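What follows draws every value from the coordinates through simple rules; no lab data is involved. All of these numbers come straight from a predicted model, not from anything done at the bench. Cβ atoms are built from the backbone, for glycine too; each structure is taken alone.
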Structure 1
Amino acid sequence: MDLIDTVNDDHSNKNVKNYPAFRTGDTVAVYARIREGEKSRVQVYQGVCIAIKSRNCLNGHFCVRKNSSGYGVERVFPFHSPNIEKIELVQRGKTRRAKLLFLRKRSGKSARISIDYDRGAESSSAAATETKKS
């Protein structure tokens, strides 16, 4: 094992394997650890994933956008950040683009993403077959 692999192992997050397989357009809830002075707490940031970059790499990240008090707020989360407790997949969205940056210019009903019922059924049927086997 060379020096680069050693550094990558030191900085990688072990929880990445437990993250759900989400894509752009999916609504996700990210449980992020927030430090305020000496106190720390977990804050839920729920919104639409508008961009994903290099999911399997150490420098990969994803961007989540939500509306807060009428303003659009975006936050970028690195996949290997130690501040991410967990990620929950709330809803699957039907999109045909890799980056949903056009949502920045939209508001109201035009900023909504339709639900992908087909993709949701695949994951629930796979989970049902796993429970039947065990």
Structure 2
Amino acid sequence: MKKLVIIDGQAGRIGSQIIEQIKGRVADCEIYAIGTNSIATAGMMKAGADMGGTGENSVIVSCRDADVIAGPMGILITDALVGEITAAMSAAIGRSKARKILVPINKCSVYVAGTQNLPMGELISAAVKEIIAVVSRGQCC
């Protein structure tokens, strides 16, 4: 069974939308909702995640054996998401052998060259499409 870890902060809206769109579309996959705070975790659990955890240690532990990690691009940047991403979190995500599928968000002094200014729904749909393709092909790590 593949382990899909969705990491999000703030209210967990991006993670929730990823979970809602992917739930039931990928076989042999367990979805973990890992929030940087309890509100984000609760929102992602409500969206249909199989397991949930909150905080720095949950991020670190869940990334150890993840096959795919997904969420907003800020999860790789220390102090992103209004300070919710710690150095230990971004390091654990970055060091994980999991395939990382990120939603590019050009905010908080970060600009991703080559991205298009698309509505958030389209960016999330593109991420979900890639998650499904990667898991289906077995090219997670």
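Work out which structure the value 10.8, 29 belongs to, where Rg and Dmax of the Cα atoms in Å, for residues 12-75 alone was derived from one of 1, 2.
For Rg and Dmax of the Cα atoms in Å, for residues 12-75 alone, the value 10.8, 29 is produced by structure 2.
For percent of Cα pairs over 20 Å apart, which of the structures 1, 2 scores highest?
Details: 1: 54; 2: 39.
Checked 1, 2; max of percent of Cα pairs over 20 Å apart sits with 1.
Distance in nm of label points 7 Å out along Cα→Cβ at positions 4 and 36 was computed and gave 2.3; which structure, 1, 2, did it come from?
2
State the single structure among 1, 2 that was used to calculate helix-only ellipticity at 222 nm (-39500 (n - 2.57) for each DSSP H run of 4 or more, over all residues; to 500), giving -6000.
1
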